[in-house]
Structure I
């Protein structure tokens, strides 16, 4: 339009770096980080990140180079979410449950120039570098993160070798006058996240400064996080950059309560001691709280808002969490959507419904959040939207500024994911008449039995509601007659008992008979570090059990 110009006065590339800079002014004396006996203010965190960014640059890292970190939710992990992009580099947070072989593969794929590693994971890192050295002489520089808790200093020097670079030394030796490198284009990459991965070759998902900025603000809105929250870290910061919340909490001058490991006792203790207002966690974390012994529970000092995601939670989880005093909101997304992409926004009229009906509604995946332009259920072939009848299944698809830039070094996979102008999630779902979507299954997990589609998520929700069950996962088991039938892997609560027949009959009373499991296996469920059940392992177990006989289970009443 005539009379307009774009210049530095009215256009600045979006970046979460600005959140930290603002909080260093507005909330300078407020506590930014709590970790055991260690505390920092926002002014201190800002200065530490600048100095760390300075040292990273001095180590020869250039803009767009990758800096990897292998660490739990400790202060260093939080600081690196700002310091690395402030140096102009790209942050790559690695799954702390990976072995040396996988860490080596990801370091090689990402061409990481530096590897920050927590002292407890040093052996994994050394093993990875040893494997990497067999194929290249370009190894990342290793920086050791020692425990900053005063009570744990005795073992800090036990595994150090001469010349080892130490995290705190990089912070103290950095220059405070370092000129922070801002993105020249908000499309510039800020981080690289590898999918939680059930295969040996996870994809590297690229996030931009723009997407991280927008999703961080969106996460504040969908969690209704106002200024100066107290956030307890249960979501791994290595997973989707902690659902973008490291940047979100900085934007509001909040307090980050860090914890090395996640236990029910630790959660209750931290909530009570620090007056926590917000937290997040996969359904496995909520399960941990629900089934915790009464003696470790402490009264909540006030409303504690919880965002859950990572795996569809059974409806019963919401009811039981609310009994403990938590307010749970369900979000849905993927690594490719910066974590949260949709939110099950609660409606006032739900309050007049029964608790069971409310729980079912709260378990829906909902609608796109304010930073996501589109969420729909589409026919993956015709790309037409499915009718909002809660029955017709299609593929869940997103479009918007908080969808990944693409997969690192894999243009074909990126093009396939964006085919048709939408991001194809691979998840199957239905749309309700109110516009809310409901996830039914991963396309690879849906069970087709005798021509009938069986949602493993729906069946798992029913099994989970059994009073003796703490966890459940359903996969298809080969069947000579039906093709495949539901096989349920069930973990029972401590001190409880149930039989296979009891679980089967429980499901038959609540679902069409063909949806009930034909086999029940009592066992612990294999999990990824983000709380997702590794169904590919269970599928192999079900397959190894062999096909059911042609004569068995042929009734379809």
Structure II
């Protein structure tokens, strides 16, 4: 009818779009084929620059094309002076801006922009910062832009406090801005360091941040951004001034071997000294926490001064029933928050309890309660923590593995805080029927001789943690969920191993280099039968 537009049918529209796609693919294939041939021929010329720019403006995420342009600019840098380079870089910067208008979250374009600006004789990084602000006004959660902003702020000499205030503005605009929270975590140690040097952040500012993030979390309890930032504030990274160097925790010296366990991963071995002289021998790394020394010395008198010496501390060994032993008096497993921060955490704990009354199945509230209690006093709240973690397994089964591992860590931390054996004073340890799915703080168990880990939920990934048990004589791993033994470490003192009631498959496939040959033969004979419990001596 006259005066009415003809409406295409769905089939017609699909056919038109199909033809358009085919034409685009045809052009793209032809251009990319030409680019590949020119690159293989080493023709990094003006035509190559034109071909790649035409393609990138349509699709800025082809990182190979950006790599080609960088190869050309490297060649330019060798041939041209600063005056000649400046307009070339300016043109390249304009290209990246055109590409970012097509895709503001193009990692390739942001990365290339920063790379090429470093070739400019006088780059305008202030302009880059303003550009980031403009892009973040369009999309405040563009994390590629946030990443580039950190570079621009550093290059332009903008003070951390100005950037910290910028992050505050963005968080006030939208509590759900995870990138702004993350940026804030990087700036806080620079803008508000602890003058006493005991923590990463000044305690009063730490308290204020906890208040800020609590308001955000309670405004929208289902939003994850604020909860993740709060988890960082509650963590050990905020309770210590900096990453501590590995400290020697436990040490033992026998007639032919020494064992030293560290507080954290130790990349290099310690020195073992007797009356000021280093004991010679070959140090070997048993685990990332534990070093062992093979030596051959005559009997050392009980009046000798025996020391384990490292850059971060010294342990003095004393005679013991099993040799010479040193136990670090340091008893804290994790960093301890300032009293000002603890007071705020207790207030937030009360608020979280109220929120839980309103939303009893809120997984974030339940998890935050556990983390708050862990940060305040694991021993005091242990029972409640177990209840909340059990409930989390029901309300959020998709993350059951994470909750089981967190539960294991809380259980072990509680056991360690309540017992002397955590620092080597006790020779036996029972962790039977504790629902453990992972092993934590194994570096604290280097001197324990008998360990019962039966009736737990340990999987194969837990086996490497056993490497710290260098003095373990009897080990019970029965009634767990071990499928293979390929991660089983070399335990030189082990003479008894119980593996019964595990769903082991390929039981005879034990890695020979992990278990000494005498043990291996006995173990193979042992696990070839249904009864996987026996003496390895």
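Taking Cα Rg over 2.2 N^0.38 Å, for residues 100-371 alone as the quantity of interest, name the structure among I, II where it is greatest. It would help to have the intermediate numbers written out before the result.
Details: I: 1.12; II: 1.38.
Biggest value here belongs to II.
I have 7 for relative contact order in percent (Cα under 8 Å, 6 or more apart), calculated from one of the structures I, II. Which structure is it? Walk me through the intermediate numbers first.
Values: I: 11; II: 7.
Label of the source structure: II.
Using the calculated result 17.1 for mean count of other Cβ atoms within 10 Å over residues 340-347, pick out the matching structure from I, II.
Details: I: 21.0; II: 17.1.
Clearly, the read-out refers to II.
Computing mean count of other Cβ atoms within 10 Å over residues 20-27 for each of I, II, which one ends up highest? Walk me through the intermediate numbers first.
Values: I: 18.4; II: 10.6.
Top value of mean count of other Cβ atoms within 10 Å over residues 20-27 goes to structure I.
Starting from the value 63: which structure in I, II was percent of Cα pairs over 32 Å apart calculated from?
Working: I: 47; II: 63.
Among I, II, the structure yielding 63 for percent of Cα pairs over 32 Å apart is II.
To test your reading of the models, identify which of I, II gives -16000 for helix-only ellipticity at 222 nm (-39500 (n - 2.57) for each DSSP H run of 4 or more, over all residues; to 500) when calculated. Could the numbers behind the result be given before it?
On the way: I: -8500; II: -16000.
Corresponding structure: II.
Read-outs throughout are calculated quantities, based only on the coordinates presented, and are distinct from any laboratory measurement. Every value quoted in this text rests on a predicted model; they were computed, and no experiment measured them. Cβ atoms are built from the backbone, for glycine too; each structure is taken alone.
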